[in-house]
Structure P
Amino acid sequence: MGFLTGKTAIITGAGVAKLKDGSPGAIGYGIAIAYAKEGANLVITGRNVAKLQGAKEELEAAYGIKVLTVQADVNAGADNKAVVQNVIDQAMAEFGRIDVLVNNAQASASGVTLADHSTDQFDLAVYSGLYATFYYMQACYPHLKKTKGSVINFASGAGLFGNYGQCAYAAAKEGIRGLSRVAATEWGPDGINVNVVCPLAWTKALEDFQEAYPDAFKANVHMPPMGHYGDVEKEIGRVVVQLANPDFKFMSGETLTLEGGMGQRP
């Protein structure tokens, strides 16, 4: 029995994705596996219903937990507060409690320079990342207050280090870090801890990028000092699980770089 048995975690952007060797190939799905292994019931969201259903079937069969899937897409043209509230309402109807919120979902037009970025491309990153994180945190707050829960938000080295061609993505991610620090201050008295993770993992998206654009991959994707890219479950998901562990409750407002030595900063 894991320490999250009987508890509920919401993980955004957690549809199934596999690498060529059959191992998990998306950070959200890796996090979902890590939480399932600790006994948590899951609410997973995303834009692709088939990927969500695939994750549900695999997780329930392998770990004996319950998974609620809710299609949700925070974007510039949606009633985003209603979109997110629907997720929370379904979660409460199904499980009656929310103990952990993991804001992982993010889309962007990476590779487009700041000078060439369109407003639509900027909106894509800011709505799917920063606004989504804002709305989910706001909607989950009263429920997390009751359970003295945890929030884990996702930022990126793109924002920390100003990566070329990632202006909107970096802006959204740094906005998420600022939002998280304020929440850590305001919600600490409620027993809610809020932390940020900046991951570097081997994903299906990177695998496809390497195959389609080998020269661009070589120029832009660099091997971490540890000599390998992170495993989405073991080296990213397991840390995200521990950030919801009572042993780490006093840690709040922090940014953890899980980049195999690439995330060093003063």
Structure Q
Amino acid sequence: MLLNAGCQISFEAIAPTPLILMLRPRSGYGQWVAREEYLLEPQTQIIEYTDSYGNLCQRLITPVGSLQVKMSVLVETADTIDVQNNAPFVPVQNLPETVLQFLLPSRYCQSDRMGNLASEIVANCTPGYDQVEAIRRWIQTNIKYSYGTSNASTSALETAEDRIGVCRDFAHLGIALCRSLNIPARMVVGYLYQLDPMDLHAWFEAFVGERWYVFDATQKEPRGNRIAIAYGRDAADVALATQFGPLNLTDMKVWVDAA
């Protein structure tokens, strides 16, 4: 499906403030960026670079006063996500070197403290894809989705204890549980068509069967029509806006429509 997607973010600065944005999706597996527009008001010098995860980042210094950033894209997306039951577990010694970093505990994903829970969830599952699907299904069934119940510091361990959160928390928990089983997992942020309520979204991917597969614990069934913007170990790596000084986010709008 061809999707029009984008976001409009407004900031207010009391002093010039360094800011890193991560708003541009790249063409890749499952998505083709056909057209894009990136506007800043007022016009501000911006420099783009690619981070260590391959994400496109935009670096600027905000002017004093208001700044509005509008990013819109036209993307051809896959209508379904790949599902491969019984895709095998990949032994650590056989993993590509670029994947190894997604085995380690990270700021929000304390995989070194979640082995017991993971083992309970995947008992009797075939190692690999089926374990990850069991984790996704357990989170979808046992963790309540509710806005305002977590914050930017909430970790996977806290979500497992409180049994409540939002998409970011669901993704962190899935990642931590996978890593505790020596299955590489990474966080993805982006857009999902017909997400209700509409907002930017987060899910996770796991590396089994020699490739990455999408898992979204907020959804009952596999859903395609996604636009991935950024990948990382957890939310610390995929923040769509990172400021280094006094800067207030005053408004944000997100849209995803069929073209």
Structure R
Amino acid sequence: MSKTILQIKDLHAGVAESQKEIIKGLNLEIKAGEIHAVMGPNGAGKSTLSYVLTGKPDYAVTGGTVSFNGQDLLALAPHERAAAGLFLSMQYPVAIPGVATNNFLKHAVNAQRKYHGLPELDAAEFLKLLRQTAKEFDVSAEMLKREINVGFSGGEKKRLEILQMSLLQPSLAILDEADSGLDIDALKIVANGVKKWHNQDNALLIITHHLDLLNLIEPDFVHIYADGHIVQSGDKNLAVELEQSGYKNFLDAEK
């Protein structure tokens, strides 16, 4: 029996400053080995879910519980959530001028290892790991020397995120609109990287508008998200139906 990685029960959350509730009684369970996709119209609050789970400070939880690998996720600080095995691939990865990509990745990997009581990798050990992993994701040595995401194309940013995910080996990865702005070649690189990482001990949550990424990474479960909660769940056929008919039928059924 697969262990439960993420258990969300009756979650209520929204923007802290305005106290506007965006997530309204969300329930979701993700087990090891599973791939879940959340689809919904613009403004439904899909990205808010990723922000709340990863602990973005602009958002506040007003009700419900979230368990992550048996821990109370909401009691952990953002860096503790990341160290515990939660990873977010952002829709718009930020640039960090002045910080070399390879140095950033080395510190991230060693911080993760330290949290889990493992010895840190020295420079030679990390360089060997980085070179092996970067080759798999078409990330060049020149790209690794550059400042993080400074001047990177959309495809380069996504490849770097998937490289980071592979190095950190999270137990749950959230892809928030990972297909945004990518051409088909870049999308295939991202999808292939995710599939190399995914196994029966971890899980994946894909937040998306379109079927493109789901055609490359076939989900076990698809959830239609609207008005702050899941209105219908199914398999990939639900995503196909949604692509053909749009959200109107699902939203009308909810009224």
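Worth pointing out:
- Read-out mean count of other Cβ atoms within 10 Å over residues 36-43, computed value 12.4, structure in P, Q, R: Q
- Among P, Q, R, which structure scores highest (criterion: distance in nm of label points 7 Å out along Cα→Cβ at positions 44 and 220): Q
- Taking distance in nm of label points 7 Å out along Cα→Cβ at positions 52 and 228 as the measure, the highest value among P, Q, R is held by P.
Any read-out appearing in this document is the output of simple, stated calculations on the displayed coordinates, not a laboratory observation. Quantities reported herein were computed from a predicted structural model and do not represent experimental measurements. Cβ atoms are built from the backbone, for glycine too; each structure is taken alone.
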